[in-house]
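For reference, the structures are reproduced in the following blocks.
FYI, it's all coordinate maths here, none of it is from the lab. No experiment lies behind these values; they were computed from the predicted model shown. Cβ atoms are built from the backbone, for glycine too; each structure is taken alone.
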Structure 1
Amino acid sequence: MELNEYLEDVAVVGAAGKMGSGIALLLALELARRTLSDPATSRRLTLIDPRADAHEGLASYIDSQAEKTARLELSQLRELLPKASTAISDDALVERFVAAVRNVSRPATELAAAASSHLVFEAILEDEGIKVETLRALRKICGPKTFFLTNTSSIPIHTLEVAAELDGRIIGYHFYNPPAVQQLVEVIPTSTTRPQLVALADDLGKCLGKKLIDSGDVAGFIGNGYFIREGLYALELARRLADEWGEAPARLAVDRIGRDWLLRPMGIFQVIDYVGLDVFACILGVMDRNLAAESFADATIEALLTAGVRGGQHADGTQRDGFFQYDGRSPVGVFALEEKRYAPLTDPGVGPAVDAKLGPAPAGVTPWSRLRKDPDRFGKISKLLADLETGDGRQETDQGTGLGAALAIAYLERSRTIAQGLVDDGVAANADAVNGVLTQGFYHLYGPLAG
């Protein structure tokens, strides 16, 4: 079968979850487009989630997004229609598209609903045992030609393949969060993944408008292989600085180094908050079990989780408190574990003290939000990094003023070392693959390695 035939019957397992709902939306939109183009072909998208009460919210989300998408894609959708239907009004076309999305979407609470599916997307909890159990059950339920795409962000695909006895019928297809917005998908075949599935995964990514980057089948892959190691470096750096600066100021300083000196959209601790400290810990565990040459345990993460600090998002998309306390999406305090409280960033001993210790950023530093829209951003970034590395802004006084740039250089060097290690270990095919994951998936303005 070709991709079009595989897309006649698709299932998403974990469809009402954070990642599953985005994957479900992307597939519903694509199947609806194909229905407009070829109304005679029946298509089914089975949305499986055991939480019956979650399906109403999922349907509402897909409905609202389908209408928005239709209004943005009116000209493209009109081109899909048979010639006899091209005179349809814009409003009627939107209604027809939304109806097609509804018609292809079939809610279900049992895995058995996937029995006829040609493609099954697994987007459940990042837990190896639960994934294996689910994939084993699906192997018995589905036909022998069904292909499986797992959204795991860290578990080696060959581990799932062997444990679930899928014999080359599974591939890692790691959408970045949120799937409906993020362009990046990491594609992780095993050494035995069938060539037809690899080709289908590539064709599907193009249909969905995604940027596909292949990763080696090593725990963490490229994205989390980099992110987790950077996080561990930042945690250790904060512990060292805390001996002199105090716990809360040290964490704030490290976060600001990445955001303000290295031009990231968020500092590393804010990124961990966004992901969730519990998810970060889960990935640490996966990598620790699978990569014997390195240790991925971290006492700070364990202590924060024990204290009930978790991060992640509320249902409305606002940020839960983690390393930082948030007002909506804006950090307003930083957690001090020893005191078990959030110290306000405006406290003279926190924000102002960190600013004084780090010193001024090098001339030419521009906030990420402005620089990303600057047509000359690459020239400005190159100059900034060159200024950092040649010493501009690194002069220290007796009070430590000017330490920010020096810490930024050390941070940047560690970033490059981590990225190069992924290439050297064969996780990333080349520097472009690492750079691509970080710029596409993490919204960095530049990659750590020369292309």
Structure 2
Amino acid sequence: MILRFPISRLITESLDQNEKRTFRSHLIYQSIDGIILGILAMNEFVFLKSIKGTSYELGFLLQFAALVFLFLVLFIEFRKRIRNKSRMLRITGLLTRLPLVALFFFPSEASAYSSSQIYHIFFLGIFLIYYLGNAIIYPSINVLLKTNYRHENFGRLYAYTSSLNKLIMLIVTFGYGMLLDFNFYAFRYVFPVVAILGITSIFILSKIDDSKMVYVPGSEPLLRSIRNSIKNILRILVVNKPFRDFEIGFMLYGFAYMTTEPVINIFFYEGLMLNYSSVAFYKNAYNIIAIILLLFTGRWIGRMDPRKFAAITFLSLLFYILFMMLAQYLPGHFYIGNIKVYYMLILSFASYGYFAGTMVLVWNIGSAYFCKPEEADDYQSNHLFLTGVRAIFAPLMGVWLFNMVGFTGTFSLAIGFLVLSIGTMYYSYKKQHTT
């Protein structure tokens, strides 16, 4: 058995032996990843509050997380040419997670960060390397799971592991927020641990059977292969119209999400003057809702067209941004200890809880529902590459918009793009199902 308690038997009783082995490795990976994500959830706020980064530097930090997916046109061919995919994952984990140890040598005085931008640059560089690893790891996860889980189990098993991931993330985020209020520079001791955990989680992930992943011997020059990879991305978008509509809707949503992400962090810091514990409180509040929802949403996405699923998800993000915007006009709040609780932010993060509980599925595995199992990494790579395309301009555009039109103008524009994205998804879904 995978785990020694009754709920485990309910989850795994219908699985074959390969699915049980895959689920075990996936579950352990997600558990460790939950610790890492709990730390990273505070990363942008740490960059603003402790390291004294500027708003535009924050835009770059957020940009890196998605911009690295532009390299997928290179990594797709690189990955296919490697026979031993497990070894590739382990090397990627070592090269991209180990640099986090360098944060231990950062100073613990505010004056060091205010007087020089050298530490800002090093911080950004370390996380650029970290995020580069995701361009290889994320598509690999998708195809590893899609080729080892049967279709009927794919969504629900992913949801169960994601639910545990978020539960752990919730606990870690809250504890890390309290630690940061006690010591603004606690990140110096935390990130070396994150480096070790990140490497360990990738090593565990690499134990999943990779025999069904595509291997293509390097029979042609790499540059020609890259051109073919770009052609393949375009071919998929041209030939597969439902997937193309899905990605157009995602592009519109992504612009709304990426432009507001840095502005919301600035809003917390400058607009509402929240401390670390308050920010951790709000992030935990939405994760509680997401954890509960993930017990059900894995089955929903298996029974619902991903475009319809995404449209509802985008609507919840719209309400998140709307209530966030209203917090500056309806600033009623109360205190729980040193935690500042705004009434509008309660509504905002309740909406974000639904968004988090569904987006984790539609973003990570939604593309896999438009293709054959063995094509899942190509489709997810396509999806992630387009994420990188919008990251070229969206986060920095958000900071620029904030400087030009303020919080309300930026949030209002994002809401408009979300309306367009919802309309695109729903129109595509209805057109296909009525013809």
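Key figures for this structure:
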read-out: Mean count of other Cβ atoms within 10 Å over residues 199-206 - highest-scoring structure of 1, 2; value: 2
read-out: Relative contact order in percent (Cα under 8 Å, 6 or more apart) - highest-scoring structure of 1, 2; value: 2
read-out: Which entry (1, 2) yields the derived value 4.1 for distance in nm of label points 7 Å out along Cα→Cβ at positions 295 and 327; value: 1
read-out: Answer label among 1, 2 for the case where helix-only ellipticity at 222 nm (-39500 (n - 2.57) for each DSSP H run of 4 or more, over all residues; to 500), calculated from the coordinates, equals -26500; value: 2
read-out: Highest-scoring label, criterion being FRET efficiency 1/(1 + (r/R0)^6) of positions 223 and 263 (r between Cβ atoms, R0 = 25 Å, to 0.05), among 1, 2; value: 1
read-out: Given 4, 19, 27, 24, 16, 7, 2, 0 for P(r) over Cα pairs in 10 Å bins from 0, in percent, calculated: source structure among 1, 2; value: 1
